[in-house]
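Derivation of every value follows stated rules applied to the coordinates shown; laboratory data play no part. Note that the structure is a prediction, hence the values are computed from the model and not measured. Cβ atoms are built from the backbone, for glycine too; each structure is taken alone.
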Structure I
């Protein structure tokens, strides 16, 4: 009796078998895994279903050796506890997955040395290109990438000197200030989280100062409240400091929506009404901004689209085309219920 050995469960089938089952050529199967965006939806579906039925997985190592590519993109984010950066990562991931790439992610915790170490580690692993955040980095980082021929793109900051996909934080914050000034507010404070380590926050502060100056008004440095971090409790603590220093304050400009939400929580704890007693604005348009009562006036930033475009421009470059460029995105002032006309005097301290 002849015994036929069956393939062990979970073993891969050959590419030609997938092609026969899907009624396409082997070259089409290869394109389905390497450049799926080149195929129409019906062909891609047939190949995918055939590959699933036959438990076929392409040999990623062999493909990367043939291309002299690892098929991996490295990204270093300052943090993921901030939904802004998490949304950018989602945009990156969704775009690179379409091209057969994998995302390798590291967190710097706003530390330049940690970021540089992460990039060096990724280089040793053969990462093809990099997505970074902002313009503040260790002095050795960008020259290192250029010397090694590793393409990179900056996100969250727009800069014409490097490949970047972002926006001008200095311009983005000014409509917020003008909105408050138009409502009659003059006694304002700005609550910032990461001024010492974030070029984006420094640009926002410069934008606040610009908006005041354009109205012929000063915005003294002592009006800047350092929250120390960006969470809800940090917002509460910062507002306590603001009231202690400036009991007549009528509006608080926050570096992000979490600080704004924390400020509003502290207002509620003190019996202060928003916006009757004090107006509060945020930045970023996180889900919490719309969910608060009243909802928070804020600046909508295109975090997800930023990640998608950064991935697209980087992958285009890796494909041998002229992909890296400067893309300036737009932001939008979203006026909600947390801002209103200024009272003649600020809130009374409880």
Structure II
């Protein structure tokens, strides 16, 4: 079980064979690496499934390899091993919350040097020996803008980044557009995602130079597609992340989901259309302050040090976030999957009143 979706394995992957499985998108959500939060957000899972399936089908049409095999009718998803064949979005009548995908192996790096004060060190040498059918242990992040609260500002302040790394000659300001976009990397399989340089990203992944350059190219193409699709409904695609694997022929393959309000930071007339709405609420809580303190003390065992629990969202805010996800799915795909859901502008106006933004 993941923090927001569950995996049913239909065929296990191994060194020689791609596996097959099904993602069941739940209504759970996670912020600040905590895992499951107290509330469920109604229809969030189905909305994420629809948005991601729509974009994955677009990418397949563009010739970009993905792990996507189709979505599964809800009645069929309940018994995955005997279920009907996965279908394309335009072939189904019900609202899907299950997606069938190809599976690659997930090989976690080994912790070799725990340090309470300086974080942890992981051994990625396995990736230099294993050549095929595995998850690449990176998240590739594109940044089109630097919104207020972007991790980039913190990294500039502590010296992890320079303005030259961003292709700039002066220090950036909040809300600045990056042209060309910045391509960033973080670890994928460590307890807390860690931003790393391109050199370290290439080193820990075991990728060859041309393979790493292909990740850069494909990430750029994905950014362009998501920005165009989001732009059609008035959304600005500020940043987002994608993940990759290698198939049995060592070809790059796009894995996991993408282009959703969970994977991207969207805005609409300056208002967040993403998990940022929940983050705004939680940043004002004592629980968030405890989380931040614990992460500074121990980046591996921080969660065990947090003695407070996250409070539930206010009921109306939870309803509004639910409508937000459903509205994006309706408007981006051009199909009314969810009936009687207001438009983005109306939903976000009320959200701004509730969270005080």
Structure III
């Protein structure tokens, strides 16, 4: 290791005998160490430790009023977990029990008095080398963790983008603008926020809701784009898009995909149990499914599809209100109207 790095280390010297402090400072300066701080009052040790932020502490064991063990306990309380900051104990005589106690408290090494300068320098250098190797390893680990986090985020973004593009590709089959999925995601997130859903889950819903109809990829165009009414058999096929989508999104490791799977499977369940695929009722239906159910139906009503013209917004709002407590969760409908009224009021002010 580069000796110049070691010589720039900050060394704190704590000894109740001022002449010992000055002696050690002089010896260390003679050998190139220049960032030194010495104190002879153990009562000031913790304050000086926090202020100086040393790389190594030389600590006398036997001191009046506050001995080395007590000072060591104070210092250790300020050293973050996993950080190697060596404390070298200075003592004229130490019993085996005292040595074990000091090591257990966090001491890294010992130098006996009277001090042998060669021994002192060797032990300081050894401990500082370990200290700086630990710091270098910690920096390297931080860089690796940052790189892993960055790569993980990139992979998650790529996976999410692929799924969103899949959702848009599916949506183009019965919505030529492909904007339905985005609008449902935005409206679902706003409803969730109005319901008091935590902010991180609101964002997950915004990202996951556009995948609600991913299962339509498995439905033939002749049925999906049919301009007239569906037969009972055709409607049964359409209903399969919920389970197809859920199967497509199943076993995801990310929370976004897990939310998307729930939404795909449950967004056609109805509050009164008349929905599909499982005929769930009330709060048996996952909250995300209940939220997207309202957002999906409202957006579908006010936009044209191959089988219907767009409804006026007032008529669509009346329909959502009428279906509250029957098809939709009343609490979700109430939150939906909070969102709609806020957006209408904001638009009126802007105009």
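Taking -13000 as the value of helix-only ellipticity at 222 nm (-39500 (n - 2.57) for each DSSP H run of 4 or more, over all residues; to 500) derived from one of the structures shown (I, II, III), identify that structure.
I
Thinking of I, II, III, which structure, once mean count of other Cβ atoms within 10 Å over residues 141-148 is computed, gives back 10.1?
For mean count of other Cβ atoms within 10 Å over residues 141-148, the value 10.1 is produced by structure III.
State the single structure among I, II, III that was used to calculate Cα extents along the principal axes in Å, giving 101, 45, 36.
Structure III accounts for this read-out.
Thinking only about distance in nm of label points 7 Å out along Cα→Cβ at positions 29 and 285, which of I, II, III has the largest value?
When distance in nm of label points 7 Å out along Cα→Cβ at positions 29 and 285 is calculated for I, II, III, structure III comes out on top.
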